[in-house]
Structure I
Amino acid sequence: MQIGEAGIEEPMWIYLSFMRLAQREGWFAEHRAGVREITRLTLATPVPLRSRASQKIMESQVLLTRTGATSLLEIEFDGHRRDERADFRPHLPLIFQL
């Protein structure tokens, strides 16, 4: 396990080198809400992500970023095929796109 170095204003990045895709896929079944897979992660942040770990994550297109007045994480499931949204603000800075 590796933890990427970043300032407190950035997300904490953890890499589990011992995990393999085939192993992870075997653990997950369709959720009772009808979702199976995360297809996009978008982070709005008022502070640019500058750490080496953040740069690698963005280069690999695991995470898309944009500038925003406040932090917000948008998680898209299954290509947003149901065209539904669950907005958890103001309690959590989080939106699910189903």
Structure II
Amino acid sequence: MMSRDVGQLPDGWTLARVAEVAVADSAELLPLDTPVLLHLTADDRERVPVSLIIRVGGLCLACDDRDGQYLLGQLDDSGAISCWSSYGNDLAEALRAL
């Protein structure tokens, strides 16, 4: 069975540190083939290429592979992550915004 690529946390980061900064019980990496959709308008969504997806509680942070911005969203019923906002390119700041 092939393992699915989950990307890598930035240098110096562990899942325990992610959970600590986000003030959460745990954090996990999700596979990079999970669809990530950014809501541009109520009727317009764009699929975003990502280099990292972290699930913390019921929310997800996905790192846009094009510009390094962390997008905030949640898993929807179809298994895609629907994102509604960018929280910059600093992982600690994005986690604190959760």
Structure III
Amino acid sequence: MERQRRIYSLEFKLKAVELSNQRGSLISVANELNVSSDNIRRWKKEFNQGKLTGKTIPVKSKEEEELIQLRKELADVKMERDILKKAVGIFSKNDK
């Protein structure tokens, strides 16, 4: 029988971390909330590193955004070039 993966909300994770900080015992909080103590330990670590926030979209610098935009333009130009090469090949065969 497969176990379904449970998804916890950000508020739930933050509350679990807060409770474990207040009580000092991960196991008692885990038993009370019916969650693995490993989950709470991971959430606590992420919270301390500043990763457990509502923001899931990484912030990109202007250089990274420009690089992404330039790569898209380059891919478009290469595709146009390949199409034109094929067209020239087709039309040059018809002229002979």
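The numbers here are math on the coordinates, done by the rules we state, and not lab data. This is a predicted model, so every value here is computed, not measured.
Can you spot which of I, II, III the value 34, 22, 18 was calculated from, given it is Cα extents along the principal axes in Å, for residues 22-77 alone?
II
Identify the structure, out of I, II, III, from whose coordinates Rg/Rh (Cα atoms, Kirkwood Rh) was calculated to give 0.98.
Only one of I, II, III returns 0.98 for Rg/Rh (Cα atoms, Kirkwood Rh), namely I.
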